[in-house]
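Before anything else, here is the set of structures, which you'll find just below.
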Structure I
Amino acid sequence: MKVGLQIPNFTWPNGPAALGGELAAVARTADQAGFEYVAVMDHFFQIRGVGPSENDMLEAYTTLGFLAAHTERAKLLTVITGIHYREPGLLAKAVTTLDVLSGGRAMMGIGAGWNEEESRGLGFPFPSTAERFERLEEALRYLLQMWSDDEAPFDGRFTKAERLLNSPQPLSRPHPPIMIGGGGEKKTLRLVAQYGDACNLFNTPELPRKLDVLRQHCADVGRDYDEITKTVYHPLDVGENGERTQELIDELARLADLGVDAALGYVPTVPRLDGLERIGADVIPVAEKL
């Protein structure tokens with residue numbers, strides 16, 4: 001079982017002026033502590049459940065480029081990019097750039113998107129749910145072609161491109177791993193089976209069924225279910241003084257028994273470093289044996 005840090009909140013006590021240095025310290029500490037992933041959300045406004053819209057939010061791929069310079073081993077990704085925020089050519093170049101400059105540590109976290117408030121607030125198009133899923137599948141085909149040797153034109157419903165040239169290509173082979181986020185049983189998990197290298201699901205009572213549905217989709221398309229990295233979003237809360245460490249370990253063990261490969265989540269004590277250090281010392285060594 002691997003453990004990954006997601007950083008969803010940038011409204012920190014010392015304000016934006018101190019954010020760069022503090023974020024660098026968080027990333028370095030997580031990297032050195034053994035976190036497998038360091039991730040950010042791909043949002044422009046803060047989201048409900050984390051804080052009010054007006055709270056500080058950094059653009060995801062600029063932030064990941066910054067984090068690449070302050071880490072050495074952790075994989076870097078968004079959890080999760082909304083399909084309607086960037087044209088697929090720009091998205092492919094952004095992830096390629098991140099992969100090259102990080103030494104092959106980029107992942108492509110992608111999903112259908114959902115945040116209508118920020119989309120309309122900043123003037124991004126917000127298509128219907130059905131269209132966003134159509135765009136998602138088309139973008140997945142576009143990304144896989146652009147990360148191959150095929151520079152042929154791309155003739156999609158939403159994107160028409162004359163030459164899918166991508167120079168340089170990513171260092172990751174055959175391409176940066178694609179993580180598809182969401183638990184929709186008819187569409188999202190089918191796309192995982194058909195195109196994804198990893199999925200990202202919420203840790204809810206429905207999780208065992210979601211995994212069974214993914215297994216069936218894999219069977220339907222002739223994909224090996226075990227090839228797909230199963231990740232779950234779960235808060236990494238060891239408490240203010242480590243009092244919840246065993247509780248977290250127990251939950252990771254339960255997830256491992258279900259076949260989950262990695263848990264990604266926020267650490268409530270960030271930007272303090274002690275929680276990250278405690279997870280590195282007391283949780284990750286145990287999780288790696290699960």
Structure II
Amino acid sequence: MHYEGNIIRPPSEANSILLQVTVGCSRNKCTFCGTYKGERFRIKPDAVIKEDIAFAAQYCRRQRRVFLCDGDALIIPQKRLLKILGEIEKNLPWVTRVGLYANAKSIKMKSLEELKEINAHGVGIAYMGLETGDDATLKKINKGANSNDMIEMGKKIRAAGIKLSLTVLLAIAGRERSQIHARETGRVLSAIDPEYVGALSLMLIPGTPLFQDFESGKFTLIEPEEMLHELRTMIAHTNLSRGLFHANHASNYLPLKARLPRDKEATLKMIDDALAGKLELKPEFLRAL
């Protein structure tokens with residue numbers, strides 16, 4: 001397989017065939033992210049992608065899923081993306097699902113009919129970084145979309161039959177807007193009603209604009225206890241019809257996994273117990289991106 005640069009995939013795609021079809025991220029301007037710093041976004045040559053699919057056909061016969069790396073495979077023009085999906089269907093007939101990263105811009109660029117078309121050819125889940133539902137924070141972190149955009153595009157991809165997994169970031173709003181961020185994120189999650197939500201805790205990365213703001217005192221990173229309060233408010237304001245809310249990423253101080261609405265009250269009690277000192281938090285040295 002031909003891999004270039006940093007290969008990032010969601011935790012749930014750990015056992016998938018990682019097929020790199022793009023290098024970098026089509027936006028690459030978020031102030032908190034240093035993953036693709038200095039990397040110019042590009043789509044890999046069709047010949048290389050075809051060669052990697054042939055490799056997977058020979059050596060990855062036990063893996064039932066494919067994840068299209070890197071930062072935003074959905075932005076690939078429709079005809080070219082369908083060609084890639086066609087190669088997967090032809091050469092990896094045992095694959096049951098294709099996953100990819102998406103953002104509000106790439107979803108907007110495709111019509112509902114085009115999204116339904118790629119769903120019909122294997123794309124079963126899209127992962128999108130919401131980060132926050134607070135418009136002021138979205139603007140500050142240079143996300144390139146507001147909460148209305150996120151809601152509209154999230155609903156659009158779900159309407160195409162593609163499952164949606166949204167990522168939110170605890171502590172991304174700093175101390176001043178912490179609770180606003182939590183409430184507004186709950187509002188946006190409720191409006192989109194995704195199948196999956198993954199809450200990560202912010203870890204500052206040297207060299208990023210947000211890290212520079214932290215060093216200069218313009219951004220305050222909240223304490224672990226404050227992150228728990230933020231998480232509690234977020235879950236309290238999130239109403240899903242039948243979604244999984246995960247906060248079990250390696251960055252989190254209190255790992256939890258809840259099916260909402262069924263586990264909502266039990267999850268809030270768990271957070272309250274942690275705030276009361278009845279549950280131990282993950283030590284700092286065990287946290288990771």
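We did not get these values from a lab; they are worked out from the coordinates using the rules stated. All values reported here derive from a predicted model rather than from experimental measurement. Cβ atoms are built from the backbone, for glycine too; each structure is taken alone.
Quick check on the output: 2.3 is distance in nm of label points 7 Å out along Cα→Cβ at positions 68 and 172, derived from one of I, II. Which one produced it? Let's see the in-between values first.
Values: I: 1.1; II: 2.3.
Corresponding structure: II.
Say we calculate mean projected area of the Cα convex hull in nm², for residues 108-179 alone for every structure; which of I, II gives the highest result? Walk me through the numbers before you get to the answer.
Values: I: 5.6; II: 4.9.
If we compare mean projected area of the Cα convex hull in nm², for residues 108-179 alone over I, II, the biggest value is for I.
Suppose you compute Cα extents along the principal axes in Å, for residues 28-91 alone for every structure in I, II: which one lands on 32, 32, 16?
Only structure I yields this read-out.
Consider the structures I, II: one of them gives 25, 17, 13 for semi-axes √(5λ) of the Cα gyration tensor in Å, for residues 140-259 alone as calculated from the coordinates. Say which. Numbers along the way, then the final one.
On the way: I: 34, 18, 12; II: 25, 17, 13.
Derived from II, not from the others.
Looking at structures I, II, which one was mean count of other Cβ atoms within 10 Å over residues 20-27 calculated from, given that it came out as 17.2?
Details: I: 17.2; II: 21.2.
Computing mean count of other Cβ atoms within 10 Å over residues 20-27 on every structure in I, II gives 17.2 only for I.
Say we calculate relative contact order in percent (Cα under 8 Å, 6 or more apart) for every structure; which of I, II gives the highest result? Display every interim value, and only then the final one.
On the way: I: 20; II: 14.
For this comparison of relative contact order in percent (Cα under 8 Å, 6 or more apart), the top structure is I.
I, II: which one has distance in nm of label points 7 Å out along Cα→Cβ at positions 4 and 100, as calculated, at 1.8? Spell out each step's value before the answer.
On the way: I: 2.4; II: 1.8.
Structure II accounts for this read-out.
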